[in-house]
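I've put the structures underneath this note.
No value in this document is a laboratory result; all are computed from the given coordinates. Fair warning: this is a prediction, and the values are worked out from it, not measured in the lab. Cβ atoms are built from the backbone, for glycine too; each structure is taken alone.
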Structure P
Amino acid sequence: MSVVDVAIQESHLRLLNAELVRADNIERAAYILFGTSRIGSDPFSGEPRVRISIKEVLPVTHSEIKSADARHVSWSTERYAQLLADAERLGHNVGIAHSHPCGPETFSTQDDLNEAELIRMAQNRNGSDALLASLLITGGGAMRARLWSSPQRRDDALFIRTIGGRWRIFANAPRTSGGDGEAWSRQSLALGPAFNELVRGLRVGVVGAGGTGSPLLQQLARLGVGNIAIFDPDTVEVSNLNRVYGATRDDAELRRSKIEVAQREINRMGLGTNVVTFDDWIGSERCRDALKSLDIIFGCTDDHDGRGLLNRLAYYYLIPVIDVGLSLRVTERHGETRLDGDGRVTVLEPGASCLLCRRVIDPVIASEEALRRSDPTEYERRKAEAYVRGEGNPAPAVISFTTSVATMALEEMIQRLQAFRGTDGAIANRVRRFGFAEDVRPGAKTEHCRICGNPRIQGAGDIEPFLGRVG
């Protein structure tokens with residue numbers, strides 16, 4: 001048996017509810033096109049996992065329905081056969097969704113029989129690797145999902161996760177206990193006890209454990225997040241001590257890894273947080289299963305190539321990425337020295353502009369960084385001949401500003417999970433201008449973007465090469 005979960009865009013869930021759950025209480029159905037993510041070993045449990053990411057929802061039309069009432073729906077499978085042919089060509093799978101407006105809140109015996117026939121039809125047409133996902137929506141608002149890998153085998157999804165303006169989790173199994181209730185009693189007064197249970201079950205990744213990643217990790221653990229993955233290949237230096245929480249001079253002199261320091265400080269809290277660490281660059285194969293298994297990722301890395309990878313990951317796998325950036329500059333104005341700074345928090349997910357469109361990532365710098373990582377000798381040769389740029393001067397860094405931006409990012413996660421600003425309070429891109437004591441929300445041009453403007457890749461899941469990245 002595999003552990004299964006489902007990711008669906010909020011816009012697709014709204015469409016399903018509008019099409020399948022109506023006031024007349026008649027059962028209805030839709031096709032779903034989905035990608036898959038196969039995780040060989042979950043970093044927290046060691047179990048294999050399969051993640052389903054919904055790419056498209058296609059309601060079954062009135063002309064296709066043979067009969068329907070409050071207890072059943074039957075329709076022609078002619079379009080299903082055509083969708084299977086398209087799926088084989090395009091590399092995705094076909095599933096179904098239907099409603100039980102009057103109950104039951106579980107799949108029926110008839111559903112079992114019908115779906116076994118559909119997976120048999122899919123595998124006869126597309127081969128034994130074809131899968132069938134099935135979603136059930138009830139009149140009471142409950143959701144269930146399962147994955148058929150053969151006519152004899154089906155695995156229930158543990159949860160269904162939505163992304164968009166709100167991040168909801170429909171759990172199909174008892175939720176993880178909130179742990180030490182007293183530790184979060186004050187938090188529950190502000191955000192509700194359900195919030196504590198929700199974050200306890202989350203799997204959150206932080207890429208970069210430096211200036212912004214370090215305060216984020218401290219806050220995530222104290223917020224009650226139950227599972228945290230930390231990615232950073234760097235070690236502590238003396239110049240890091242002004243902003244990396246928990247780091248000591250001994251850590252710098254012994255060149256301890258940043259992930260070791262972060263894990264040590266979280267463990268010292270005694271809050272029961274499950275922490276896994278990776279001292280590789282996130283593009284390495286060792287990090288791949290861990291990245292694909294996460295529910296939310298915070299990008300706290302300075303490199304353009306790493307940002308580019310996370311930028312794609314958010315759209316291919318429907319895993320929201322909250323990218324964090326900070327730029328401090330010392331300037332002269334009218335004979336006066338001033339410190340100007342911009343802190344940025346950008347949420348990456350379908351429906352939002354990506355970092356390329358927002359001109360956060362420079363593709364030329366990203367390719368140079370990739371070369372330095374893959375072929376240091378060639379990189380040095382090109383740098384000597386001025387074909388690539390060398391490392392510049394170190395950037396200014398102040399703990400109050402790095403912590404402030406980290407807190408902005410965490411606030412956005414809380415908003416998406418709990419809506420403390422109200423249902424319309426999500427902010428896709430927020431910039432804090434420290435020198436002017438103001439926040440702004442810059443837009444971006446997304447037309448014809450191959451990442452955020454390309455529905456074909458959104459929810460595609462596993463493809464070769466990974467994330468469509470060559471080299």
Structure Q
Amino acid sequence: MSESSFQPPLSEPANRQELARWIEQVLGLRIPSQALCPGHQSPLDFLARSFLPPSPDGPGGQDLLVWANRGGGKTMLAAVASLLEGLYRRPVKIRILGGSFDQSDRLAEYLRDFLSREQLSDAVQGRMTHSRIRLAGQADIRMLAQSQRAVRGQHVQKMRCDEVDLFDPAVWRALQFVTRSSGQSRGAVEVFSTLHRPGGLMDQLVQQAMARAPGQGGFELVKWCLWEVIQRCPSERNCAGCPLEEDCQGKARQADGFFGIDDAIAIKARSSRSAWQAEMLCRGAKRDWAVFGEFDPAVHVGQVDYCPEWPVYRGIDLGYANPSVCLWMQTSPTGMVHVLREYARSHLTMEQLAVEIKGRDLGPVKESYIDPAGNARQSTSGQACTAILRAGGVPCISRSSTIAEGLELIRTALAPALGLPRLKVSPQCAGLIAAFAAYHYAEPSGGRFDESPVKDGPDHYIDALRYFFVNHTHTAGKTKRKTY
């Protein structure tokens with residue numbers, strides 16, 4: 001059959017119901033369609049937002065970020081979306097990029113399986129390979145190796161990225177510029193991943209998507225967990241004594257998915273609580289190697305107001321390519337520490353930083369605390385950073401300490417052995433709040449555990465807070481401090 005004479009099986013789905021019916025009739029798949037958890041969507045919601053034209057009063061028409069559980073059908077659904085576009089959005093160019101080429105090939109495997117069905121076999125042009133599938137009407141689907149060379153120079157309608165936590169940052173930056181709308185196919189990037197690594201790329205993307213206001217650009221978050229894809233629990237199964245009951249709370253009675261109940265029970269039995277919540281319930285990055293497992297936004301984040309009668313302190317972490325961070329704290333007469341405000345910016349000179357800090361002060365500042373390394377002379381000016389800050393009206397105090405010492409002081413404020421927590425963070429301090437959740441140790445390698453936290457971004461906010469605790473906790477009578 002020639003390219004021009006090929007016609008897709010059935011007419012193009014025009015709405016959510018027709019889309020579900022098309023997939024079941026052509027591919028033999030029933031796509032879960034119910035969202036059972038607050039703030040979640042269903043797998044069918046993703047396909048509708050990806051394939052159907054955006055409605056004036058509904059979501060669609062932009063980049064999609066799919067956060068779903070292990071075994072939640074992400075790769076299969078990406079293949080279904082690619083097939084639908086290859087059949088009904090021709091001509092179209094689609095590129096698949098996985099955390100590894102094996103990941104990309106799994107998606108291609110789904111496509112090859114779909115296209116081997118009798119209704120679709122005539123759609124294929126030429127031979128399907130591991131790296132390329134061509135369909136009639138100039139639909140070109142390719143699986144890319146994860147490299148800048150493979151990504152740069154592409155001009156495609158859809159870029160689908162599977163398991164982005166495994167992506168090289170330079171490759172991720174390069175692929176932001178490859179999409180172009182053409183004909184009926186809008187240019188978009190779609191990301192599919194679990195979220196298991198604190199501070200990783202997926203964690204960052206989720207935080208950005210959750211913070212965006214309606215109508216703004218950026219990724220639209222589509223999220224589902226085990227309960228949206230689990231098979232329906234039959235009435236003969238008793239909730240009492242079921243290992244899933246604590247988390248399920250009857251949701252599986254309403255489900256219409258494909259994930260086996262017994263498989264879910266087996267996975268839970270061999271998982272840590274942290275991994276189960278992260279990988280299967282999509283409650284955030286797993287906390288196994290979190291530096292501050294004690295941090296709980298429900299406890300430690302809340303409205304805190306400036307009190308003119310209480311002293312104000314600054315904690316400052318210096319940077320240039322990495323951001324300089326300043327936190328403003330107050331201490332109450334009972335010993336509570338309130339973090340009121342934050343400021344972070346890259347590529348500032350020390351003179352500029354002093355101006356920015358002074359301009360954001362809430363009132364008179366009693367002391368500013370900084371890393372002792374700030375007293376080193378700059379190669380450009382020959383002056384110490386602390387000397388420049390002091391000349392700009394920001395005199396600083398420092399005390400030598402280990403990272404572990406400062407972290408323990410913060411932990412003690414978060415969860416003291418006796419008494420109530422002594423640290424409260426304003427909701428306005430989004431960077432510090434995210435840093436508490438993302439700051440982590442490296443997973444042990446070869447049986448060895450590195451007690452130094454990973455320095456991959458969140459550390460700048462934590463360092464600024466650490467300098468406050470290290471200096472403020474030790475009075476001048478107890479230990480020698482230097483004022484610059």
Structure R
Amino acid sequence: MKYPDISHYYETMLHPQGRFGTLEKFIPVRDRHGDLDYTAGNHSVVFPVKVGEQTYALKYYTHENTQRSIHYRKIGEYLQKNPAEYWVGFRYLEDEATVFDSFGGAGRYPVLLMDHVDGKSLGRHVRERCHNGDRKALDALARSFDRMALWMARGDFAHGDVKPDNILVTPDGRLKLIDYDGMFVPALAGQSAPELGTRAFQHPARERSFFDARIDDYPLALLGVSLHALAGDPGLYARWSDGESLIFSPEELLAGDHPLWNELRKKWLAEGRDTLYALAGRLTSKNPVSESLAEILQLLVSQSEGSNNMQPEPLPLETLYDESQPFSEGWAAVKRGDRWFYIDGNGRVAIDASAYDEVQPFREGRARVRTDNSFGYIDHKGRPVIPARYKEALPFSEGLAGARETGKFGFLNTAGNWAIPACYDSVSSFREGVCVVQIDEKYRYIDREGRWLTPDTFDLALGFRGGRAVAERGGLRFTLVKNDKNDITYDPE
């Protein structure tokens with residue numbers, strides 16, 4: 001079924017008497033020139049109207065959707081059961097308006113009657129505040145958006161077309177969501193998305209088959225990062241807005257190496273604004289679902305409010321940093337940009353390791369670090385206790401670490417002295433007081449004094465676990481058994 005175009009709806013609004021089924025007599029609102037006021041979208045047109053003293057937004061559609069009636073009925077049921085300050089009331093009226101075409105034919109079409117909100121679109125609000133350089137107002141807007149985005153990211157619903165024109169800002173700074181044509185609620189699970197939202201704010205990988213409570217993840221992150229960036233520098237709007245997006249195009253972000261994105265990440269990294277740094281990192285993900293978005297937003301809201309009443313759950317390290325390693329001995333190595341740090345359990349920087357190209361977790365009070373092509377070790381205070389002069393080095397285990405300064409491996413103690421001379425072609429780490437070493441393509445077991453523990457060499461030898469190890473020689477497989485004195489016995493299996 002072909003739907004009317006905007007001109008036919010405009011004609012209907014010029015002469016509305018007798019053309020509506022259930023709506024009471026209303027008066028279309030006119031602009032300052034005396035023309036009908038309206039706003040046209042991709043698939044709809046909205047006219048503000050007055051019914052008595054009450055103002056509404058009357059929406060017509062320019063394309064058919066056979067599921068629209070069911071869609072709005074289920075959305076209405078959801079909103080009634082889940083009231084929130086961000087919703088706007090509406091009524092969906094099937095076969096409500098009689099509209100004539102250019103040839104005198106008539107048809108009956110649905111309309112959506114939405115409560116009027118006194119306010120401006122977020123896009124217009126941002127444009128005006130950026131033009132005035134009003135950082136304070138932009139910062140307040142970014143914080144308000146964070147709170148709404150957190151509520152949305154935690155919910156079991158999704159708006160489906162999050163963009164500046166679908167968010168209204170009231171005179172007192174409250175935010176309202178409008179246009180629920182693409183909305184997801186649990187009762188719609190299993191269906192395809194009725195629309196894909198506005199491309200300038202959606203992840204390029206979003207498809208109609210992706211229709212659940214996570215479809216807003218990317219636009220929420222995109223708008224959040226954009227608003228915080230503009231709050232810091234309103235001049236970015238004039239330099240980067242293309243008239244539709246605020247400052248970022250999803251396609252350009254996903255293409256990689258976006259100069260503004262790089263600039264912001266570098267700036268926020270230097271300022272220690274880890275949460276914004278992490279939120280911006282979500283914008284280049286190939287996945288439209290943004291993992292840990294709710295946790296990041298919760299942390300952002302908590303930080304902005306300085307509240308102790310909403311302490312966020314600890315975030316996975318990979319959420320906040322470009323690279324991370326597990327906690328060990330109370331510290332975790334993390335990387336932002338090209339700089340390494342060790343953080344404590346509260347997320348505070350404990351050691352600035354940015355002088356090193358590579359770092360490893362702490363083991364027995366020492367962490368292996370690399371500068372250029374040389375390895376050394378630092379202590380818990382970040383002091384270089386063993387100079388970086390080794391070509392290869394292993395983590396400490398049972399007080400010793402295998403290392404090679406020139407051609408052969410030996411074992412260092414925690415003071416950096418050779419505890420076992422360098423005479424092996426390769427070594428493993430000590431475990432249960434025993435280590436496997438290699439000499440001339442043969443393997444043997446030694447203790448912490450460097451003494452041989454077996455009279456034989458092996459073609460293959462594995463480390464001990466629970467007092468037992470496996471080795472091979474001449475095609476035979478041996479099970480080795482060790483007691484507490486490191487006496488080893490073995491027979492072929």
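Any idea which of P, Q, R comes out highest on distance in nm of label points 7 Å out along Cα→Cβ at positions 19 and 235?
Values: P: 5.6; Q: 3.3; R: 5.0.
Structure P gives the largest value of distance in nm of label points 7 Å out along Cα→Cβ at positions 19 and 235 among P, Q, R.
Identify the structure, out of P, Q, R, from whose coordinates distance in nm of label points 7 Å out along Cα→Cβ at positions 67 and 251 was calculated to give 1.4.
On the way: P: 6.9; Q: 1.4; R: 2.7.
Derived from the structure labelled Q.
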If Cα extents along the principal axes in Å, for residues 99-362 alone is computed and equals 81, 46, 39, the structure in P, Q, R: R
With Rg/Rh (Cα atoms, Kirkwood Rh) coming out at 1.05, pick the structure among P, Q, R it was computed from. Q
